[in-house]
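Alright, structures below, take your time with them.
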Structure I
Amino acid sequence: MIYSKLKGMGVALITAFKEDESIDFDALARLVEHLIKNKVDYIVVCGTTAETPTLTESEKTEVIDFVKHCVNGRCPIVLGLGGNNTRVVVEKLKTDNFTGIDAILSVTPYYNKPSQEGLYQHYAAIAKASPLPIILYNVPGRTGVNMTAETTIRLAQDFKNICAVKEASGNFTQIDEIIKGKPDDFMVISGDDGITFPLITLGAVGVISVIGNAFPREFGRMVRLALNGDYENARSIHHRFTELFSLLFVEGNPAGVKSMLAIMGFIKNVLRLPLVPNTIKTYEKIRLVIERLV
């Protein structure tokens, strides 16, 4: 069942680039192996952290196929597939090949700012077209629209293949309302590393993590401890990462985590425009914190 597969720590995989900004598949393979070796629960490919808007359609296909080949069935794979043109998303769901993919992560439509009814109808169309379970993705800081608890619960009640929501609104009251009012088998997943621990204490089932690219073993242990009710030890690990959480996003995602991975020797610190690497000041702050952690 997909419900058990999506508990714990998923990692929103970055896309590694060479100095010429072509995809660095060797680095990507090393990173995927690093994640699996350190027991991530699942990997999210072509999400926000992957700089997906800067990838061509052919590059997205290459990345998806490559990650599936590297994973080789050793952990579930969730595919980011969303957009602000409902017809295009629905058509892709009807025609693309999803062999080796376990679920779809679909972000709320961005830029055109639909109403709550528009959001409902968008996801209703996606749910009817999708051959795979759907994870809703609410991230108003990026999309310009917040999906309310009422809309999320309505979708969860009306469509059995809408199995979860990745909540990145940062609104504890809203997230708690979802947890309180959702169907029993619907899952709430943290979309924010920094508040994953408190959200698990409220009833979230885990996180789709950015920092997990760099620290899968340590952050995954925090998630598992919290899910098992060992809040004291989970809190201790959470507090170790507090400074890194803020540095992770101070100049945008994935600039922070790419700095971390470059410092740790996994990748080149290269992003595609309009995104740029961290400033030297932030990079050095991250380096000093990592030196204390490893």
Structure II
Amino acid sequence: MLYNNLVEIKEFEAKSILTPCKLPDADYVVNPYTGCAFGCTYCYTSFMGRYVGKSNSDWGNYVYVKANAPQLLLKDLGKLKNKGRDKCIFFSSVTDPYQGLEAKYELTKECMEKLLEFGFRGKLSILTKSQLVLRDLDILKQFENVEVGLTITTTQDAISRYFEKKAPNVSQRLDTLKKLNGNGIKTYAFVGPLLPHFVTEEHNLDELFKTIAATGTKELYIEHINLSAYIKERLLKEMPELQKDIIDKFYNSQHKEYRQELDKLIKKLVNKYKLKLKLDSTLYHKEIS
């Protein structure tokens, strides 16, 4: 089945859904979908294609729907002690739980309802690029401990459209953060990946932090860009018309000296706008993979 005549959609029965993880702030992840129709150019999770017979170049062109995810989650939750107290479940690590197909399938919504039915007493954490999360405000408000993050890589829709062609505009994401905060939902911004031009254009990074703070969001995760070979190939394919100095910045972003320079700038701006850097450091993907 094709979605918008571009994305291959296939429903299947998953064998498990609550997966232990090594993420620094989560104990388990739930990925209701394999693949992501947003297909962001810089996304490292295109490696997931190997599990469904797809290549890295297919990223963004397929989504496998775990049709039994809610029922399977309720079963898996039975393995948690003390109703999951002191545990964190994260939606999602290798897909966007609120990509467009969620409006039809409602798997993320139903999974959250199963968490409530189970009486989950731990922390629910969500990361998305979509304003669709606002649909589930009534459900989110029922959790004792919940936080919702929006990925914010720039304040400019034109730049966002370049690297995140099929994701909602960043202006919509910023508005979503503001609305979540207005409804009493704890939020964070995931500034990742850090686009390489920031190190030489401090005013752009300053504007980014200022704009995030203006939404009422107080906490940030920040991650340096991952330029694994398959990501580099995809970026260069998308950037043939860019000037050489901009492409060079993408390569330089992998140097330790570059990251250290950018980290100093980040620390200054975090303090300037009274924000909190979660985990107390900027993430570098190769160090936590």
- Assuming -10000 is helix-only ellipticity at 222 nm (-39500 (n - 2.57) for each DSSP H run of 4 or more, over all residues; to 500) as calculated from a single structure, say which of I, II it is. II
- Query: I, II: which one has Kirkwood radius over Cα pairs in Å, for residues 109-268 alone, as calculated, at 17.2?
  - Reply: II
- Give the label, chosen from I, II, of the structure having the highest value of distance in nm of label points 7 Å out along Cα→Cβ at positions 149 and 165. II
- Using the calculated result 1.00 for FRET efficiency 1/(1 + (r/R0)^6) of positions 125 and 141 (r between Cβ atoms, R0 = 30 Å, to 0.05), pick out the matching structure from I, II. II
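The numbers here are math on the coordinates, done by the rules we state, and not lab data. Just so it is clear, the model here is predicted, and its values are computed rather than measured. Cβ atoms are built from the backbone, for glycine too; each structure is taken alone.
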